[in-house]
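Colleague: Once you scroll down, you'll see the structures, which are given as structure tokens.
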Structure I
Amino acid sequence: MGRAMVGKPAPEFSADSVSDLDFTTVSLSDYNGRYIILLFYPNDFSRICSAELLAFSNEMDQFKALGCSILAISTDSKFAHFAWSSQPTNVGGVNGIRYPLCADKNYMISREYGVMNEDEGTSHRGLFVIDSAGVIRFMSVNDLCIERSVDEVIRIVSAIQYADKYGTTCPADWKPRKLTLTTESKAPLKTDVKNKENHRK
């Protein structure tokens with residue numbers, strides 16, 4: 001069982017990684033003060049994983065506008081990440097991907113975040129949204145056959161930031177351009193404050 005829990009500080013880690021075809025080391029603490037998405041995936045050289053990771057890469061401008069970075073993590077080695085990053089996208093590679101690929105060869109990160117598939121030696125499709133204070137605000141783990149929605153992740157990050165900014169809650173199916181449960185003065189409704197307190201109990 002991992003230590004990662006919503007509402008708790010995200011477990012710290014450092015990992016060898018590949019970014020812009022350079023070998024480097026990244027730590028979660030490098031992103032202090034920013035939102036960050038941890039995107040766990042099973043394997044390099046998988047067309048499904050390639051399509052999913054490139055879909056997030058294609059929307060990096062939107063994530064950057066939200067002050068949000070992305071780290072992708074698998075149990076592949078940094079050398080596998082380099083080879084995959086060098087491979088053209090038309091043959092299943094992720095050349096040009098706009099965020100680092102982290103190597104979790106000893107499974108430590110995947111285990112800490114509770115997404116390790118011990119039988120296969122790979123990570124499940126786990127996704128974590130960590131806020132600028134280093135607290136996990138959202139987490140999900142998908143079956144291997146289900147890819148994640150980039151639009152939904154953008155919506156979730158936007159909703160968290162809106163709720164924090166205005167001290168309110170976001171209703172079901174909230175979208176950034178829709179009105180939320182706030183007054184025109186942006187002050188939270190009493191019911192929202194009460195709900196927020198109940199959620200913390």
Structure II
Amino acid sequence: MDEKEKILHFTRELFIKNGFYNTSMDEIAKELRMSKKSIYKHFPTKMALVEEVGQNFRDTVKENVLKLLNEQTGSSITKIKAIVRFFLEMSIKVDKRWIEDLQTHAPHYWNDIDKTRKEVILGNLSKIIDEGKVEGLIRDIPTPILMTIFLNSVTSVINPEFLINNNFSLNEAFNHTFNLLLNGIQTKKAKKLHQKAQKSEK
């Protein structure tokens with residue numbers, strides 16, 4: 001990892017956890033144990049660093065989702081589970097301060113990231129749900145309603161505070177929530193396939 005990559009990698013994790021508005025270049029330099037001059041050599045301003053982090057975050061999300069979908073060879077139900085889980089893990093990892101800072105202080109960067117989120121995550125989820133309907137695995141419920149129920153339910157139940165207070169692991173909470181939601185949207189055909197898959201896993 002070269003110097004620029006090291007700065008970018010560290011700062012991306014820092015901004016995603018703490019936001020960027022109240023994070024100074026002095027703090028970044030201190031944590032990286034390098035001079036501000038070294039940072040400014042690659043990123044002439046703080047906003048240049050924010051822009052690069054935003055682009056890196058956007059590209060990483062896109063790459064991970066496409067890779068995830070390419071690796072999934074099962075039914076649309078399997079793909080839905082994979083993409084919803086990715087959305088959940090990303091939501092837990094990203095602190096609201098990062099999003100709020102982008103929306104308030106760098107809206108043009110936020111619009112770019114949000115566009116990618118909608119196209120890559122929500123766009124693919126919508127397509128997979130429609131595929132599931134064609135396959136006869138998902139009930140004929142309007143896709144926007146299904147997407148909203150899935151994503152809102154998962155993120156409402158599975159957050160750090162809930163997991164800690166109720167002593168659930170992320171896997172336990174996700175599987176319980178997903179299976180509960182799945183029972184409400186899948187057809188009888190899908191339920192039979194799901195039961196068969198569960199038996200083969202045991």
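Colleague: Taking -9000 as the value of helix-only ellipticity at 222 nm (-39500 (n - 2.57) for each DSSP H run of 4 or more, over all residues; to 500) derived from one of the structures shown (I, II), identify that structure.
Modeller: I
Colleague: For distance in nm of label points 7 Å out along Cα→Cβ at positions 33 and 73, which structure out of I, II has the highest calculated value?
Modeller: II
Colleague: Which structure, out of I, II, was mean projected area of the Cα convex hull in nm² calculated from, if the result is 11.7?
Modeller: I
Values in this text are rule-based calculations from the coordinates and carry no lab data. Note that the structure is predicted; figures quoted are calculated from it, not measured. Cβ atoms are built from the backbone, for glycine too; each structure is taken alone.
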